[in-house]
Structure I
Amino acid sequence: MKRPPQKFNILEPGINTSYRILEHESDIDIRLYTFGRELGRGISGITYSCTEIKTGIEYACKSISKTNLKSMDEVENLRNEIRVMKYLSGVENIVKLKGVYEDASCVHIVMEMCSGGDLFDLIKEKGRFNETEAAELMKVIVGVVAICHTLGIMHRDLKPENFVLLNKDHGFYSLKAIDFGLSAFFKPGQVLTEKVGTAYYIAPEVINQNYGPEADIWSAGVILYILLSGLPPFWAETLQEQLCKILKGQISFESEPWPQISDSAKDLIRRMLCLKPSERLTARQVLRFHEGYNPPKDEHSISKFKNSENIENQQDHHVLGHKTPNIRDLYMFGPKLGQGLTGSTYVCTEIATGTKYACKSISKQRISNKEDAINDVRREVQIMKHLAGQKNIVKIKDAYEDPMHVHIVMELCSGGDLFDRIKTRSHSYSEREAAELIKIIVGVVEACHLLGVMHRDLKPENFMLVDKDDDFSLKAIDFGYSTFFEPGQEQVYQFTICMY
């Protein structure tokens, strides 16, 4: 697969490049950095490695020459890119902005260094990915789209070249979205008309200059097609022929390797590449589709994407909806950590590594005759996997089921809960300390809401300390009452009151 042509948009002839670009003062001093090797070159500028002299930390610096900005539209696009990057600062799987500096000749955007190469090069190297790998990559890619859309941002240039690995050692979870040069803020119902993007990945409604955030889902669907097959779905010799194929939206699953790909994976692609934007899956629906996916039992199995809503239709004696290994073959159980309404939490040790985890063992006797309770357990596991990798949220290791229990294995937080810490302190928290704790708690709420999750049981007992000597090593736990939601969706649920 060749790299597609560069992104396109309509440009105007030159402007006075002495015009100040930044709308604010520079927030770093580029003179405090030393420049190294060239990392990449684009239409408007060059990206270099650079090192902060004071700390020795290596960053990437995208230097945009003012002479390459040919119109006021391009100036505004650069300003918008900086606004978007600042707005998305700190969001998981999006490259972090360090700062921006303007001098007489260039605007310098300094950001975290991602040295693992881009996804396009990884595709070239591997040829194509199996379904398990593609599912993990799409969880990251569509997760980025979901957060951007919740924050009112369209990327508008999703493609493998715009996802880079932080480094090669951390695998797919270190994937980061970059290049927000064509991104746009939008409001619900707003129609955009600017024809921008990269030809392989552009949605039909963008070609027709009448589109909304659904266009990003189309681009993500094209990426999924390429991940599984190594080829783009709408390839043609000329740009005009390619755009015509996109407008027709006819997807072929006849040639290799598609006969070996699961029907569920192909169905997901069809629903992401639906010609009618209103009938296309949203980012959150794609993520939920992914959550029901079961990994293969061995390397020769064909993994499948399954809609999580279809779990109810599987064998009703499986709470999780699929068979799992025997947890006793993998972990040794230790002392009890706590007792809840439906089960107990224990320390467990992974036999292969000696690593200690917490295991929440839910009694099936207490939920087996209650359909809502079974769905709650399934949803709890789905939500914990959905939130995997989010800061200050306990990390799930895996879930298992045996005839008596469902076991949720997660990281061990051995410092006790926040409620006990409050009780045992000899004095109340200072305002500064309380502010730091609330910053963490509200940060968890924000991360959940961005990913379409309501916790619905926030209380001091549901925040654990990783380290008993660090009051601020908080992690949110217990997503048993949590639920997914769509923006604007009204929730009506009965209250479950716990009396102390």
Structure II
Amino acid sequence: MSNTAPDDQEARHRAVLKVLSGIVICIFLAALDQTVVIPAIPTIASSLSDHKNLSWILTAYLLASTIAAPIYGRLSDHYGRRKLLEISLAVFIVASIVCGCAGSITQLVVFRALQGLGGGGLMSLAQAAIADAVSPRERGRYQGYLAGVWAIASIAGPLVGGYLADHASWRWLFWINLPIGAGALYLCRRGLPAKTDDRAAKLQFDAYGSAFMTVTVSSLLLLLTLGGNSFPWISSQTGVLAACVVIFGGLLKHQQVRYANGLFPPRLFADRALVVANVGGMLTAAGMFASLFVMPIFYQSVFRADATSSGFLMVPFLMANVLGNYITGHMARSYGKMKPVLLGGAAIAACSFFLLACFVGHISFSTSIVFTVCAGAGLGCANVSTLMIVQNSAQQRDIGAATGMYLLLRSIGSMLGGAIVGAFLEFQMRNGAPLPSARAGLEAHGTFAISGLPAGTFNATFAGITVLMLLALVTCARAPDTTLRSGRH
């Protein structure tokens, strides 16, 4: 009798690992395809003899995946995670095949959008499936697997992309997804349970809400991506996109208020912990993406690192982020409270960016690495804490919707952080009298090199990220200090 409990725990652990075996590959694919194409874009342009609209190779995927994430999440609440994950993987694999066969940039952009429709489901469905299999309190036992896979994919993406583009063909950037995706499909089918309760499947899908969300998010992301680049911030294009955000955002709000089981059910907004964690997640995502945007430029400008070296110098920051994920998981399992970890992570990140803002240009290279490592660890704690609070607060029937909404807001936060930093750096380039080397423009692309910006630029940039993290800290302080569940809600 005394061995019954340990035997049950071991059997449950093996069952969870069986589920995770496919999930981690889905997360790997989702993370890999966000970065693997970036270093190969010049090679793709040369191969297809077209140097226009190259940014759309990335934008199309990001736009489609961001929109698809909440739709997949809500559909999975109705029809089950496994069925939707199989569809998502199938779309992703087929799109990867046709991406590798593209004969023009236009075709590649269209196929990348299709790939994004599949890729958007990989992360939201994977995270929702984990929430089904493991209670929030026990998730800490497995958080290291997830964080490690994400870090490996994020670091390996640019390296694999550059290597394949130089030594094989850029088409293999997409075809390499076939065996990996097929493996994920097999493991998910073997590990994830089929949905047996058909009552939720009879609920009517919120088509109007999905359409309103698609137009609202598309307009907002296009505004943040193209504003200041393809057209001025003060222009008719900006006005049209902003009007679409306001009008269709209002229609989306009206639709969700009147539809109890819509894309974003009103009951999600009745839980203060869930709402605060979503806003906090959006703010920390903005800080994270702004950091990823500015740090390579910081190393190139202040410490004269080349492009390759600045990429490698990001590894300590990313690994510290993984460490923060692991610490959060351990704290969740040991103490069952997320608010102290969330506030501590946001505070550490804010202090680290504040120190960078104060002492850029007056500190050694090794000291700057220490500050960025602390910032990465703090962001890692804050990011995972907000997700765990969201999934802990949502009812089981709304896990997919809550996870999809969280990832949607994180994507919006990331784009917002990148847009603000990018606009500020461009302003500094054109009006801030930077170092002469910064004016060595890449005229072939119609842009300026930004590897010679003065230290004062980064004082202001890191101060801005500090403000973001302080906003996250103040926001998350309003969350109730709830205890993580050890079972279903």
A value of -8500 was computed for helix-only ellipticity at 222 nm (-39500 (n - 2.57) for each DSSP H run of 4 or more, over all residues; to 500); which of I, II is the source structure?
-> I
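Work out which structure the value 22 belongs to, where relative contact order in percent (Cα under 8 Å, 6 or more apart) was derived from one of I, II.
Answer by label: II.
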The value 5.3 for distance in nm of label points 7 Å out along Cα→Cβ at positions 69 and 381 was derived from one model only; which of I, II is it?
-> I
If volume of the Cα convex hull per residue in Å³ comes out at 182 when worked out from the coordinates, which of I, II was used?
-> I
Given a computed value of 13.0 for mean count of other Cβ atoms within 10 Å over residues 53-60, which structure among I, II does it belong to?
-> I
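Since every read-out is calculated from the coordinates, none of them should be taken as a lab result. Just so you know, these numbers come straight off a predicted model, no measurement behind them. Cβ atoms are built from the backbone, for glycine too; each structure is taken alone.
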